[in-house]
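A.B. asks: The data blocks that follow each hold one structure.
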Structure I
Amino acid sequence: MPEAYILKETENYTVFYFEDLNFWPLRHKLVMFHHWDYDDSNENTLVKNGLHISYDIEDNGFYLTVEKPAVHEVHVLVEETYGINEFYFPKENEEDDTEYVLDETGLEDIKVPYVFTNVNELFNMDQFSETGHAAICGITRSGKTTLLISMTKRFLRNDAMVLYRDDGGGEFRYLAYQFKNATRVFIPEGPGIRLQIGLPVKVERFDWKHPGTIIEQVYKGDYPFNVIVFDPFANVEFPKMIGKFYYRLLRDMLSFLQRKSYSEKYPLVFALDELNDIAAPRSKGYALSEEAKAFVSLVLRKTGKHNVKILCTTHRLQQLSSDFRSQIDNIFIKRYAGADTWAFLKDNTITFNKWAYIKLWKIITTMPPEHFIYVDRYRRFDRYEFTDIPRPKVEYECLGILGGEGEGRKAVCPKCGFTWTYKGDRDETRCPSCRAYVYFDSE
């Protein structure tokens, strides 16, 4: 007999499981009669008025993660569609009348079959190209950036070169404090653009429209720790500026590496804090054209052939392109929540019984910042603990804002041939002469 369960209920969302029921009748009502739309940026997600419903379909039922304001609407539709108005909490077995509660006491006897992994292999410079890319996944404030800096520090100790993308938080200064005379910070050229930092680091400027000089300078090898600080200087009036910059940087990096002698391709760790900003299918605010986003994924995928290891953080691994996700060999799981947790568990815990599955789910959604689960390239996984990074008080301030697109883009009307300079930020505009649409490609 079909039944409905509430697996988790928080202040922000509720997790349902519907046993022996088909999701499609409910989805049909949500989309056709209640105006829910498919979310292009999130797989298996419906969206309406900023609210989200995530679904995961199994052979014998389906899961729903419903944001709180939409829970009542879902209750009503479930009763209309399936005739169900009562929800249960899962029980351990049919004979036991004790309601199962997802807490540490109820799960203490459940064993999660961890498999021994050796995280030290990732930092072995003799296996640099074999160990592949790595991603650190977790929600905000789960400790992703802290772990990224700790891992970057270890690569630096092992004599790797590092190119670090700071997302505007300035956390790189904690690592620069330990590598004071070995740190170089790249900032864009522009009137009034300045970086004030209370450390003896080298500050170099670059033309943000031609960032290939950054890659050339990095490969000279005179500074092991290289940091790009661009986001704080970007003009908010041109929201695509950040996406365009990193598109150009990755484009120039691939071109440089493809032409460089292999003997000169020293091991480079490209650390990207919040990769979703530039590589997600739909990066709100940093959005690129579909062609440019596809090219970013292509570059990230091809860098492994040129002795470059991508080390990134992401709050939504599933939001990255499947083309790039398939190239990530090492996954570091921090505290996670929602459908992303299920997607990870479903792919990597197929041999678990349901209670071990639930316990691991509980662990992942409640882990403290100093813990992580490491999944290696063979999909073995284990739980680790690491210490927080020292956080010395370092004066740090970014001054000035870039002036926008400058000379603009040349536009030619395909209908009447009128030519002019377009200084806006959209990927399409209209001809001032005949009002025909003109589209810009690439970026």
Structure II
Amino acid sequence: MTALKTRKPTGRVPWPLILIEGGEKAGKSWACAQFSTSKRIGQMYWIDLGEGAADEYGAIPGANYLVVEHDGTWAQIQGAVDAVKAEAARAAAAGEPPVVLVIDSMTAEWDLLKDWASDKARRRHEFKVRKYNAKPLGPDEEPKISMDLWNEAGARHRKLMTTLMTFPGIVLLTARGKEVAALDDAGKPIERQREYRVEGHKTLGFDVSCWIRLDRSKPGTVIGVRSVHVGIRPGYDDPIELARDWSIENIVFDTLQCAPAEAHVRDLTPLQPSEPDVEPTPVEDRIDQHGGWEGIAGAAQRRAARPVSGPPAALSAAATGLLDDLRQATDETGLRRVWRAAVAADNEGRVSKAEAEHFQAQWKARKAELFPPEPKNPGNDPQRRKMFALLGQADITDRDDRLRYVSDIAGRTVASTNDLTDDEVQAVLARLESYIAQNTPPAEDLGAAS
């Protein structure tokens, strides 16, 4: 039985994570740049995503921030956030003024992930066209994005938000917001009804600690805030109207009463969807010093003196170089070369265990990207042919009925029977065989009836 661990709440104000959203030209980016003039903060870092305002607003009198350069890829954006987080942790530990991170905007962040999912779906479809003579997409036809791609996009967003929610400093996020046509439960517009919508991931408003809305034609408002010092009662009190001379500095240090000397990172324990195996499991694709395959995380696990708690906050130069080499690998020879280099770096202690595990995951993803496995379908898999035969025998012939049936067994939404894993196919076969057996009279009963 696990011993119960408890503690008293600290009552301290955590580092704020502030969302500033609104319509076009409402002053979102300006407010962030103006905050950099404050004498109460340390270095501000600005990650521009699809807005392009960072350079121009550097001309604001007293503005003092650094623009973080990136190539627009998710890996560099996440890596930049991790690097700024590491610098913020260093500054906080040294007792320096708090580091500020601006991401302008989170609308573009989610658009990037949606485009990534669409691109992956298109490449999958093109593979099916080449391999199985599937019908090509029309000129204006968008590929269908499967559930696993949406899950992956959501996982990337969640990793970024977890990094920001545990940032040891001040984080400002901008997003676009506007009124749109209200929709009913069926997704159809409701006549003469409008609703306000923030353009970004649907959980963005839940994750931030303060939500500010700006408007070109009227004063801005504080839509919501997690604070014992503000006293907004949801459902009873109207949003707080911002004063004419409002500033983010006033919001952070006076309204939220964030004291840098006492502020702390949110106590956000990552949920663990899987537990570690009791017994060691075999590692695929191993390379050892004799040229055979060995997982690089194995060597790191042998160094018990090196504690690890989650993914690395910032990648070392060795890990960054390995990942750059991995992105440039285009064939099996390149993959093997960079893997051997990673093993050498791990054995020499130039990368941490978390970095080794991160590289191993990225290497497998790159391998799958370069050499995608052939999708299983009734044409090349006997078990799937058997499944379709039994579905027909059970009189489940309509496509939507089939998908509902297998989704119920798999315990998840299945967009195509080709998406079923081998274990899920076996579960469907077992259910079908049981159903058919229960509904098929014995042979002697059939003879008597004739």
Structure III
Amino acid sequence: MSTPSPAASKTRQVVAAVVGNALEWYDFIVYGFLASFIARQFFPGEDEYTSLLMALATFGVGFFMRPVGGVLLGIYSDRKGRKAAMLVIIQLMTLAIAMIVFAPTYAAIGLGAPLLIVVARMLQGFATGGEYASATAYLVESAPADKKGLYGSWQLVGQCLAVFSGAAMVAAVTHAFSPQTLDLWGWRIPFVMGLLIGPVGLWIRKYMQEPQVYLDARKQVRGHDPSLMQVVRAYRRSILVSMALGCGGTVSFYVVLVNMPTFAHTNLGLPLNQVLLVQMLAVALMTLVIPLAGALSDRVGRRPVLMAFTLAFFIMVYPLYVWVAVAPSIERLLVMQALLCTAIGGFFGPGPTALAEQFPIEVRSTGVAVAYNITAMLFGGFAPLIVTWLSRVMATPVAPSFYVLLTSIVSLLGIYYMYDAVRDDKPDPVTLEGES
């Protein structure tokens, strides 16, 4: 058998990480898209609004487990390997999605039904918490020195593929079945398709290879692995900067992408199947922008690209929400989503690589996991709940823009203070407390 060329080998490594990541995030996204149906089956309340809030709160519950999973799986990834961690993660995600697929409804078993959904969401959160850090480290460490931004961008391409696939599947079932059938059992079909996460994901990741730079770094620290507290103390500035950096992107992902179908259908009164088609088109555009922005950051630096697209998003988001709210239509929603998703894609391109470069290889998964998952828990996990509540309390459909505006300001501060591996001098090595 012929030996694959280095270029072909790297391509397969990237494909393995991206496809596995897309399969995992598919399940995570579908829950957000189907929140209104899940609410009626598992979280009966006094009215539809209360049920939806309970379902969205359960969406956020999984984020409490993300820092736990991120830390434990991040440490495992730094010590045992990126591949080993990513194989464990995909098995955990498969178990979680199976619990949702086969969960009896509230009408069948009472309080046990929402409890099963909560446990499944917590398990999903635990697994997903480790995925971002491990997959990002794997992609960046597999990349040639002058293409790290491009390679890292495929991490978010995987998430976009998940959004696209989830929207396509939900659009298909909402078109094929009546609302009554969807309520009874049709909502389960997208989750059933997600069970492919197990055999497909495991098979793909089985043939991944550890990045050579990771193996070289392990030789330098073998027997001297730092504890979590050593990493947090030594890299506290990097963690804080990374949290700020990721804040806006995390919130925009959940508000503009995950929650938009529910928001546009419930608050703006637009047909769900048409809204999902808009999402698919906008996400397809964003998927094209992401690798272009990642590649651009390899030439001009991470900071200029991140700053430009974050400022563009900040300037556009409120006027676009107002424009759509005063005269809701599918055409206006399409323009809004296309513009916002272009800006988000420009941020997402260099974003993963920028986060990874804030930490050295030997503690990269741990550092990224701590920063990214705390940010996701504090700002992203409850974003759908927060914007739904804001819209109700403020009695205005433009309320979601206020939340993303605030978090965009935080991201701009993080971008200003971050380390740019392309433009800045390499920082001095950090000595971990307790090292001899």
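A.B. asks: Assuming 2.2 is distance in nm of label points 7 Å out along Cα→Cβ at positions 217 and 233 as calculated from a single structure, say which of I, II, III it is.
C.D. replies: III
A.B. asks: Continuing with this model, one more query. Ranked by mean projected area of the Cα convex hull in nm², which of I, II, III sits at the highest value?
C.D. replies: Once mean projected area of the Cα convex hull in nm² is tallied for I, II, III, the winner is II.
A.B. asks: Upon calculation of helix-only ellipticity at 222 nm (-39500 (n - 2.57) for each DSSP H run of 4 or more, over all residues; to 500) from the atomic coordinates, which of the structures I, II, III produces -26000?
C.D. replies: Clearly, the read-out refers to III.
All of the numbers you see were taken from the coordinates with simple rules; none came from a lab. All figures in this text were calculated on a predicted structure; none of them were measured in a lab. Cβ atoms are built from the backbone, for glycine too; each structure is taken alone.
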